[in-house]
Structure formats: structure tokens, C-alpha cells
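Heads up, there are several structures right after this.
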Structure P
Amino acid sequence: MQHNHQQADQQQADQQQEQPDQNQEQHPFVYIFVGRRTFYLLSLNDILRLRKICRWLRELFRALQLRQRLSHSLCTQAGLRRTASGQQLLTFDEQQMGVSDLLAALCVTEEGGWREMSEAVELAGQCGRCQLPVRLTATDLHRYPNKTAYLADPRVLAHLKMVGPHIDFGNGVTFQLFHHGNTLRAIKDQEGFELTIDPPLPPNHPYQQHRQQHDPPVRNRITFVLALGWHMSLSRPRDYSSVSSYVKSIVIDHFRGTHQINFTRRTIDRNVDNNRLDTIVIQSPHTPVEGCTTTASYRCTDGFRRRRLILTDAGHPFVAWIYIMEASFHNFVHAWVCTTEPAVSGVGDAFKDRFPQTTRLARVVLGAIISAILFDR
């Protein structure tokens, strides 16, 4: 997180730091930290303060030690590994980084959690839009000039600015963000691709009531259909419950537009089974849903809430999700189960027989009563 024109000079200084005088006597305080767990108990601010005190303290935290600290942080920070397989979702090109870049990487890793963006990254990996783990480089870190600028943005937006270029939609299009003064655009640097972060919402709007400062709502008109590609929707903007929900929604929209999707659909009383579907729709969009790997929520200006419940993770050979949308008539919702699971042949036309794995995953989320309505009639 420093200006690019300073990078070469800083890297040279970092290399010089890595070659201390072999005859220099080490201060006894060194042995409190080197090779001990105490090193990992220091906060990043502690490390920065100690480095400023004097040279021998600064040499406790050379590139070698900072790489060890970064490796430890990546292994222990919540959200940076898949729960099921333990595979790393995010890493750094740390062998190509000097001290200043490694300190920036530690800041990015340790200042706030990565759960929200990690879920988006894992979904993008499922959909074939990025390689896991995402490997951040010094160039990604330099999207912010310093720690103060990085911390000034909502945390998940800051993560997206670094991770977005690694989410590749093909044909040279990534999830890159573009700045033009106070204007922020996503995916394409063109009119119509503007994002409004934390748009003005009425006090009774569900996304205002459940607003999270580190992951605020987003408004935009970007959409994707195969015939038109990426374009601005002329109908109405969408309000997404959060930055992370916006990323996941866009990834699914692109995936749906570029793959054959099989689905089954029903209109169901939202109060069935002790208000099960109603609860999923009206609860906080940040509330996890049992049986789902992640969720994404948005609402158009028609006022009807939509929620996608992702059923699969990167360990599945297909992608499946439930899509629930409030209906225009009272007390009902529309429910879809969508999948790219290869169809079983020779078993008839019933969705539950042709796509048994998806059906099994959906039943866990929907429960027996709603599943019977959706699959067994």
C-alpha cells in the first residue's frame, strides 16, 4: 500500500535490511520473539510501533519473520479456508514481496475478517470464474496508497478492489472497479456501470434496517444476458443487501447466462410449515440459512425481495441454488430450484428423479412439507 514510484527504492532498502552485519551483537530482547509463539501474539500495530523505535527492533521483523507471520495469519484467520475441505481461499505472492509489501499484506489479512468476501470468492471459484486460492500480488495491494486509505473504505469494498481483478468473466472482462473522482464503476469503465455504495434508503427498508457498516448495501443497473453481454438494465435498478451480496449475485447472473440451467418452480404459500419461506425472505439478509454455503439478496424498485440460497460448494461437480421471490399476490412466494447437475437418463421427467443430488440438497433447506409441494406433486 504505497505509491508505485516508491516501490523500487523500498525493495532495495528491504534487501539491505535482510543482510545485517553478521558481527553485530543481537540484543537479548530478540530471544523473546524469534522462534516463539509470543511473536504471533503481537498485534500489527505493535509490530509497526516496535519497528519505529530503533534498528535492532526493526530487524526482529525482517521479511523472513514477516512471511512467517503472514503464513500463520492466513492459516488462522476466520473465513480464509473452506470449512469442508480446509483449502486456502486467499494467499499472497509473498516470495516476491519486500518488507513494506509484507506489512501491507499483514494489514489486509489481520485488519477485520474476510468471511464475506471469502464466500464470494468461493462461489466465483465454483462457477469457474477464478482459480483458488486467489493469489494477491503487490500490484493488488497498491490499489491503496497507505493503511489509512485502506481502512477508510468499508472493509468488504476494500477487499473487492483487490480481489475483483482475479474474478475473470472472460473476453478480458473482470470484476475490476474503476474510480472517476467520486464515481465508482464496476466490470466496465463505461456509463451505466456505476455503483452507488450505501445508497439512500428509507428507514423502513429492510436493507437499511440490517445495514452493516463494513458491508453496506449497493445499488446499480448492471446485468448480463448472453445475447447482449454486460449491459445496463433499462427497467429498474437493483438494491443489493451488501457489497458481498452484490458480488455473489453478479457471479450467479453471469453463470446462469452462460450455462444450461435446469429448474423446477412452484408458487407456494409463504406461511406453510410454520412460516418457513416467509422467515427466509424477511429475516436479516446476513443471517445464514442452514444447509446453504452462502446466500445473496436483492430487491428491485417493485419492492419484492429476492433471495438466492446456494446449495453447493467447490467440492461439488455442479452448481445448484434455490431462488425465492415475493409474489405480487398476498401471502405467496415463487420458489425455483436451479442446477447444472447432469440429468440422470431413463428415469422419467420428474425433477427429483433426473436431478437427485440437487433435490437431496434442497430438501435439507426446505424441509419435508415444502419439499413435498415442490418435488412430489
Structure Q
Amino acid sequence: MANKGDKDAFQHFGFTISTIVSPLDCGKCHPKEEKEVTESHHAKAAQFVGSLDNVLGRIVEGEPLFNLGCAQCHGRTIPVKNGLPVLGPWPNEGIGRINPDGSKGNCAACHFRHSFSLKQVREPDMCGKCHQGPDHPQIEIWELSKHGIAYKAHQSEIEQTLDRAKWVLGEDYYQAPNCVTCHMGASVTGAKATHDVGARLSWTLRPPISKHKPNWQAKRAEMKKVCAACHQRVWVDGFYYQFDNLVNLYNTKFGIPANKIIKFLKSRHLIDPTPFNEKIEWTYFLLWHHEGRRARHGASMMAPDWTHWHGLFEVAERFYFELIPEADEIVKEKGTRKDKRDWAKFKKELFSRPEHKWFKGMPKSELRKIAEFYLKRYGQTAQ
């Protein structure tokens, strides 16, 4: 039921109802969950409007794509006319939907009507509906991690517990974790169930350069409580040590220098302000938005092939053999003498750094080791 004064209220066979059930409606019975959702990053997902992702979806590709693609995961503002949602924007099931009552979020993005099945909402495929693909392949990464492999092996056992109201790691199941376990679930080691999916994340792996989230130490401590249900402290601390090193490697070796290259070109007016109308902007976007994210996400969930071959390997190739050569060509064609001097200085400083020195030639001792390895292992030199 709706109130007559609601923007999206209309008469239906003598009843005042609304099409859109918002978090404020759900919060009448579930105030804790509504508060957690409203404060979560999920509820803010529609704020991507204005981002480069939005430019691609809404402008480069087009509004119909935006409505059926971007907005179905992120959400969007839903206008109403005569109490009914306006077609085009509606229907929408995005998790960050901005509703006519002013609330942000959409419980039905995960809790499908009309069964509101706990089993359905706890299945990894629920998260994979949006968290998949070349730019954020969390579901693919998890499936090929040891966690995902163990889950699949014991899926029939775990699925017998998924519809229980109480679902505590270490009490109700123990065989393997899924998305809900780590990001939302309760554990015998003190983790409390939450609908704030970012409450345990210490890094933001989305942007061109990763940053620690506010209050990241406390958030990491909450995630470690979940880890501790199955792993010893030395394992958990060791994982985070490796993970932090990988994120810092991406940032310092590729993310920050690549960002400086684009800023250099823009500050010298060598590329114009319009996004995506020049090849190098696509190159840079793919470097951080696709390959760089895959490396960081792969590391976060212990999937080595995603971290390496689908991740930093492709970042390195794009950085050394696309981004820098394309910048070279732009400076050569459009730059002033000062631009060319400054660009040469930037490159000299870049390639003098220890992590990039290899590109200008490896020591003979290292080359000899490689040659000896291939001769011993394969009876031939490296191809």
C-alpha cells in the first residue's frame, strides 16, 4: 500500500499502491538492513552518471544501451508521471536506483520478488549478475580460485543450508565460502552479518590508482574475522602482505605513470577535453579500467592467472607498446619544442627507475641465465 501523497502513488481497483517498492518501504520491517544498505556503496551506484563509464554507455553507445546495460546494474533516477514510472528509464532493477520517494537503493536487485528466497540471494550467481565481464570479473575470478573450486565441489552440501535464517560460517556450514560469506556473512569468529558490502574492504580497486578506503584498518580487521574461521593468522597476514604489494606494484609501476602521461598530454593541449575521441584515451582506459582492475581483483581473491596473464601482463604490454608509443607520436606531431623537451625528460626519468630499467636492455648476466635455462630445459635458445 502507498500513501495518497506519494509521487508514485496511483489507484488500482480501489487501493492506493505504488509500482516501486523502495528501501524506505522495506525498512518499515527491516530497519537495520535498510540503514546498512542506504549507507553502503551499493546504494550510491547510480552516482556513476557523469563518469567515463557513463560517457561510453550513454553517449558513445547510446541511451537505449544505457537503460538496458549500465542502469540495470547501477540504477538511475526514475521519473514518474501521473503516479506511474516513465517508460525508457523504467523498468529498472539497478541496485543504486534513485527512487521517486528520494531513497537510494533497490532491495529487489538481489531479493527477487515474489519468493524472497534466501537460497537464491546467497547464491554466487546473484552477485555475478553484475560483477562479471572484462572490467570487473569477480565471479569468474572467484570460480577459478581455491575458494570457488572448493565451493563447487561441496555445493550440494552447502546448498542444503542456504535457505536457513541463521547462516553462520563455522556453525551452519564450513566447506567453502562464497561472496556472501566474505562480504556480508556472519562467522563464529565474531563477524556480524551486514548489508553493507563495503564494510570489510580495505582498498578501492576501481579507479585508475587504487587507494585505501577511509577507516581501512578497521574494515580489514572485520574481513580478517571471516578469514580466521578457516585460516591461521600467519596465512591471513601473509595473504594481505602479498595483496598489498601487488596493488602497490600496479600503482607505482603502471597506474601513476600512465596517469601522468595522460595529464601531460592534456595539460599541453595535445589531446582535447572530449573523452574517447582519440585512440590514446581508449588505450589508457583499457589499461586501468579493464586490465588493471583484473590484476587487482585477481590478487584480492587469490586467482593467479587473472592476476598475471589476464592482468598485469596485459597492463605491461599496453603500457610499454601502446600508451607510450602513442604518446610519442602525439608529442612528435603536435608538440612545441618545449613539449618535446619536457616529454623526453619525463621518459628519461621514467626509464631510469629500477622497475623500468629492463626495457632499455638487461644485463648480459641476466640474458645468459635465460639462454642457459632454455638450453638445459628445451635444448634450444629462447624463442
Structure R
Amino acid sequence: MAHPFPLPDYGALLAEVRMVRRAGVVGLRSLPTPGLSGIVERRPPGALQAHPATVEELLRTAVSGIGGGTLQTAAEYSLGLAGGTRDWPAADRRRRAAQVYGVSVERFRKHHELMVLGQIVERILLIAAPPTTGTALADRLGTGEEGGRAAPSELAPSHRTLTPLVHGRHVTVTVHIHSVDLLRDVDVVVSPSNTYFVLPAPFKSSVAATLRRAGARKDPTGGLVEDCVHDELRGWAARNGMPGRAALPGTVAPTSAGALGEQGLRRIYHAAVAVPRPDSNDYDVRPAVVTRSVAAAFALLARESAGEDPPLLSICLPLLGSGRGGLTPLESFGALWPAVEAELARGAPWEIHFVVRGHAHADLVERLLAGPAERTYR
């Protein structure tokens, strides 16, 4: 049976939930929440009516469906649903939610909070969907009704080829949906770095740590023989008078790809987009620095390509600054695309690739590049 009304837009619901976070549930009556109220109004007979209390119950149902743990606790504090927090100011609720994760308030605001609110919205969408649609939606969101993994009906492709229209001509953009160390036959991959060009420990999960780990040479038992990417980057810093001092944000340092050369990767461009915050483990990333870094990477690519045989032609970009840097994926792509578009608009020969971890981010990239575009999948 067809759904009698279209499911609300994820982004619109997220904006409403963020308003609730700022005002708290005590301020629901004064908030414009057409998406949340619409879900309540369209529920079957006998369900809650459309007034603030029913929207509150919708939020409580969504939060309780998260399934417990730190995520649910942080969600309850964020919206003022935890016992005794209804009238807490937004700053106090955010501070308490940050304590749940053991991070600074600023770190929570830039990273964890968006994830927490996003999970609430996903549960709301599951509530809004009828049983048949809800199952499909749970598959797409990766959650079952009890918070477990739902079995997907089919495996989604790990690569998408898009052909957006850029300044009057179609260009090819490839989106890779997997870990960066699975890239094959791409000449250059851009890796986010801090302004000191100090790589993270290889056991971590960031793009920079993954490239360091994958680029290292190991013996047959997996023991480290040569930490290629780390050693080359440290050598570059020493040659340029960098040890112990920070580079200007936006600086790009090149190294080889180390052992990743066996997969067809030839260069890694380390882009200094993250400025360490004093006396903390956090970083600041400004969108303007991301744009400047990508432009610098293309300039370096043009210089190096001329001296290589065969020339360097393809470059792959992650969503710079969208990890610990605190940028949302939308902010990151919005910052790096102008530099990419400028290169494509002038007719540069580069083959453009993006690498993202999940299909939600790939959907975002595809949606942002949509318009008079043709898409093919492989």
C-alpha cells in the first residue's frame, strides 16, 4: 500500500530537532515544528494529537528507540528529556551530554552532537514510515526496529560515477565508498594533516592514520620494516625548517605513497587543514582553509605532473575536516568543491575522485552535484 503522505525530509527534521535542543522541551509550544507535528497529525486514529505534548512524546519514543547506552543518555540530556533537566539551559544540557562521552563541550558541539541528533531523526523517520516502508527505511538506515542491524536486500555499489555539468560541459567525478586504503590506480590522494605535519598513530582510524598504516612496509609476519609515509613527511618537515613549529594553514606537503604504490597510488599530499587548540586534544578547521588547501594541492599536482612519466592525472579527496576537525560533511564538501570546480572550469585534465566512508555521505555528494547531470553506477 502506498504511503498516504510523503516522508519528511531528513534535513528539515534535523533542523527542527536542533531547534528543540536549543529551546528544550519546555519551549516546544513556541517552536515552529511542521515536520514533527505533521508526523503526529498523520498517525493512525487513537494516536497523540498535534500539540507540544504529543511532539514531546514523539521525541521520547524516538530517543527510547535508540536502545540505551551513551548515545541514548546523551540524546536525553541534549533535548532535556532526562529526569530533572526539562528546564535546564541549553548550555548546561550540552555540557552534561559532553560529560557522557568524556569530551570537551566544544568537541561535543562540533562532532558528537550532530551524530546524536541525527540518530534521533533516523528513529523519527522509522516512526513516521508505515510497516512496509519502515522495513525498507530501516535497511537504508542500517537499523532494525530494536536497534540491531537490518539485513540489506542487496549490496550497494562501492563506486559511483557522476557526470555533473560544470561551466557548460559534463565532467566525470568518481565517488569511492570505502576506506581510503582500498583505493586503486589513483595517482594522488590528499590526506588531512595538522599544521605541525605530525601523523596520528597508525592504529587509529582517521584517513591520515590509515594511509600511514597502509603505506608502511612490513615483513611476512606483519612486523614493521619501514614507516615510509611518516619518515618521508618528517624528512620534508626537516628540510623546510618545520620541526617544532607550525606551518601556515593550507600548506601542502608531498610524499610518496610508500607500500600503497603496489596498488597504483603514487603520491600522498598532506594538507595542513587542522590547527591544534592549545592545552586540548581538539582541532579547529576553517572552511576557507580547506578551500585553500585543495587549491594548493592542485597547484602542486600541476608542478609535479610535468616531471613524472607517465604524468600525474588523477587526484582523490576525502571530506577534509569532517572528522575531528568538526566540520559537517556538507560544510566540508561545500569548502572543497569551489577549488575543484575552478580547476574543472578552466579545462584542467585532472580526473577527480572523492572517497567517503558511508553511503549517506555519497548520497550527499551526489545530491550536491545533481542538477542537469547524468549519473551512471558501476
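Coordinate-derived values only; no laboratory data. Given the structure is predicted, the values throughout are model-derived calculations rather than measurements. Cβ atoms are built from the backbone, for glycine too; each structure is taken alone.
Summary of computed values
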{"quantity": "Of the structures P, Q, R, the one that 16.0 was derived from, the read-out being mean count of other Cβ atoms within 10 Å over residues 242-249", "calculated": "Q"}
{"quantity": "Computed 43, 31, 17 for semi-axes √(5λ) of the Cα gyration tensor in Å - originating structure among P, Q, R", "calculated": "Q"}
{"quantity": "Among P, Q, R, structure where Rg and Dmax of the Cα atoms in Å, for residues 186-281 alone as derived comes to 15.9, 47", "calculated": "P"}
